[in-house]
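These are the structures in question, set out in turn.
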Structure I
């Protein structure tokens, strides 16, 4: 049985590709070789990670998304003997979600013996309301057997509204039973940890590559080790991963 990890969130620029890359790196640290697929027709960020051996799925006919091209994605999933990680962009979020739901793909994957796990992002700042609403809509759209993992990304600001954190918000309380894990991306000081992580992401390097890069200073590598450890420890406790 393969676990099919799909990163879905209709809001752009909230860290979906980072999450997909983290999932791949975590599984690789366990000796696994996940199949990574990038379905973003506009910003194929995950595809830029050479070390992750990503397959870019072309879903465009000219300038338009052709949902029939998602058939190829299902073929890749159906024949895989390793876990799958799918990074989907904001521009293809609606077409992919519509395709999965109208074609009863979650039930089909279950019948194949695969487990569908949807990863979604909640971020702070101006996108907080939209990402929380997006989480609620996803949970309502997908069947009960679909498992969710919520990633909290404080990059754009604290994840709180009216003095309530995410776990105190109505959207989470209502759908708590559907959430298998919550992973908190650490808030990082921009001039040190944040800068180091940003540079690593800009260069499309994995943690292992960046930490092994001798051109990076000792403290840069140390800070990256700390960030990786904080994330991997949380992922370790999430049995669904």
Structure II
């Protein structure tokens, strides 16, 4: 039996916000619109709220993409009346896909995981756009250590829906007891692991940690890649 590590991508291995800010600035300026830190922070906050709505099933992906760029257009100086939000969104995703940014230490961590834990297999389990995820993984070199990708856009279902994880496990072909989910998000990664009855590691936690660990039945909580490696090694040695 292999040891299956399911990793969230953004803010777990890749610095999503660094890529997001760079790509947004490139795309808005290319369309004759202004860009500033204030515009980015507003985009970031609204985008986060929209993704939470998507996780709850109250909006569609198309609605999310439309809403986030109509909102950012309203904040920019310049004429956006001729711009289609979905077209600009596509440009934004493509631009992000070639501008991946690793979290410090991430590449060394996954290399160590694959080299030092027997029968380790690393899979990405991410909500998001496929071209964005695949492009950023390839641009950073993470693809050399990844055994497979599970991206919500391809799968037609998003974390925390247990169907997302059922599809992952069916394709991987290993029992739940061999899998552990690692991620930063309570609402998608930790709730998804709980819904799917998987072991979980909450990476880079914040807020009321003890309360969150109880509410989401989180098995482990770590704040660095060194801690994460130690937890995953012990978990695998214990028969995970």
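Every number here is computed from the coordinates shown, using simple stated rules; none is lab data. Since the structure is predicted, the reported quantities are computational estimates derived from the model, not experimental observations. Cβ atoms are built from the backbone, for glycine too; each structure is taken alone.
Points to keep in mind about this one:
- For distance in nm of label points 7 Å out along Cα→Cβ at positions 151 and 183 computed as 1.6, the structure of I, II it came from: II
- At a computed -16000 (helix-only ellipticity at 222 nm (-39500 (n - 2.57) for each DSSP H run of 4 or more, over all residues; to 500)), which of I, II: II
- Comparing FRET efficiency 1/(1 + (r/R0)^6) of positions 7 and 87 (r between Cβ atoms, R0 = 25 Å, to 0.05) across structures I, II, the highest figure is found for I.
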